[in-house]
1. With relative contact order in percent (Cα under 8 Å, 6 or more apart) as the yardstick, tell me which of P, Q scores highest.
2. Determine which structure produced the value 15.4, 53 for Rg and Dmax of the Cα atoms in Å, for residues 106-209 alone, calculated from the coordinates; the candidates are P, Q.
3. For which of the structures P, Q does the calculation of mean count of other Cβ atoms within 10 Å over residues 122-129 return 16.0?
4. Quick check: -0.67, -1.01, -1.10 is what I get for log10 I(q)/I(0) by the Debye sum over Cα atoms at q = 0.11, 0.14, 0.15 Å⁻¹, calculated from one of P, Q. Which structure matches?
5. Quick check on the output: 3.8 is distance in nm of label points 7 Å out along Cα→Cβ at positions 42 and 170, derived from one of P, Q. Which one produced it?
6. Can you say which of P, Q returns 0.40 when FRET efficiency 1/(1 + (r/R0)^6) of positions 18 and 130 (r between Cβ atoms, R0 = 30 Å, to 0.05) is computed?
Structure P
Amino acid sequence: MKYEIVLFDIDDTLLTLESDGTWRKMFGRLLNEVGVQATDQNYQDFIDNNHRLWAQAENDEISTEAVFDNRFDLPFIQDCGVSAAELDVRFQEMQQHESTPTKGALDCCQKLSQSLDLYTASNGKQKTQATRVQGSPLAPYLQKVFTSESVQTLKPKPEFFAKILREVGVADKQKVLMVGDTYGEDVLGAHNFGIDSCWLNLKQEATPESNLCTYQVPDLGKLPALIM
């Protein structure tokens, strides 16, 4: 078999989050708690701000803590009496209870774990992501949860992957496959580090002309047949 380990992104790869509306519902509950109406525009403003802050963090312009402390720093919520940082603490607590696998994820992990070591490799807070994984039916098949907080480096930086491989004791990059739904972080990150990747193309987006992914699947249930 070509691979020894598989690294999985978590959000919208192993576990649903934004793709199935989970985040939108969480956002609505959070704003309702502080007496603010959750509109589609408000939610889009939050998503845009979150993406902007993560991009700044990836460029070393701000820390990851600044992402979490400021992504709720939005005009429509500033007068609610709760700080942006505290709102994010509440949001993280809600997220810890969201552990629904994406389509095909359970079958994929069950099959691959019979002959491969499976790990997560995701950006985010360690407690939040580990709690979500541990509360899911995928937990028995995953060796360890790695996050940007636990390795102290953001994906897609090469050092993110390097630290994980050192931790699991794998030196041969050809034995590693990265699987994720975000082309820029998961596919390009893996490519720049020198490992194979599988793009989980949930939204059936057009493949970039460069097409740097080794594999592409619409759901994780299709992955075992490609690599086993």
Structure Q
Amino acid sequence: MNVNGIDIEIEYKPIKHIHLSVYPPDGRVHASVPTDTTDGQIRMFILSKFIWLKEKIEEATCHNYQSKREYVSGEAHYFKGSLYRLKIEIESSGKQTVGIDGDYIVVRCRRKENAELLLSEWYRSELKDILPRLIERWCNRIGTEIPTFDILSMPQRWGSCNKAKKHIVFNLELAKKPIECIEYIVAHEVIHLVERTHTDRFFRLLDTYFPNWKMLRDQLNEYPVNVS
């Protein structure tokens, strides 16, 4: 479907609402729509989101979104929802470190090849500091005991919960997302500790304790999980 010069891939699914996604590097637009939606309804929805859609296409086609990371100075990386430029500083001796300096994420390493691993471990460490207080907050709200958790790289999911083992796994990529998006995933997975699947009760709990969760879900899903 073409709407005002923008080609839209349409995929019909057994869902309740239309979801738009814009993918780098070429700004491809994909719409997941309920099976009974008419072309006219799709067009009206897209037109209502047209300014937002054009902004996201521009973002997706600019150099800020790279499908393959090179870990070189000047490359764009995100941390807690903010955009930073990478600065690689090669030092033959001394401690290898990662930190924020103004608008830069500074990686000090002995060899350029170390930068990717150092940055990944820094993201992991930062997320490990963020998660415990959010988990405790939501366990207290929901009324369940605090679970154990891990942080892993996952290509398709932001998180997963094992209710029986009281264990949650969070996606490492969450470190790049805004705090409110991280908190939404924490709330989502903590609710799974009391309601294993996506039942009506699960969504009632989510609506009650986190009324703006749909907006944050859509924000997280604007781009694929593994795009920085």
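Every read-out reported here was derived from the displayed coordinates using simple, explicitly stated rules and does not represent laboratory data. Model, not experiment: these values are computed from the prediction. Cβ atoms are built from the backbone, for glycine too; each structure is taken alone.
1. For this comparison of relative contact order in percent (Cα under 8 Å, 6 or more apart), the top structure is P.
2. Here the read-out was taken from Q.
3. Among P, Q, the structure yielding 16.0 for mean count of other Cβ atoms within 10 Å over residues 122-129 is Q.
4. Q
5. Only one of P, Q returns 3.8 for distance in nm of label points 7 Å out along Cα→Cβ at positions 42 and 170, namely Q.
6. For FRET efficiency 1/(1 + (r/R0)^6) of positions 18 and 130 (r between Cβ atoms, R0 = 30 Å, to 0.05), the value 0.40 is produced by structure Q.
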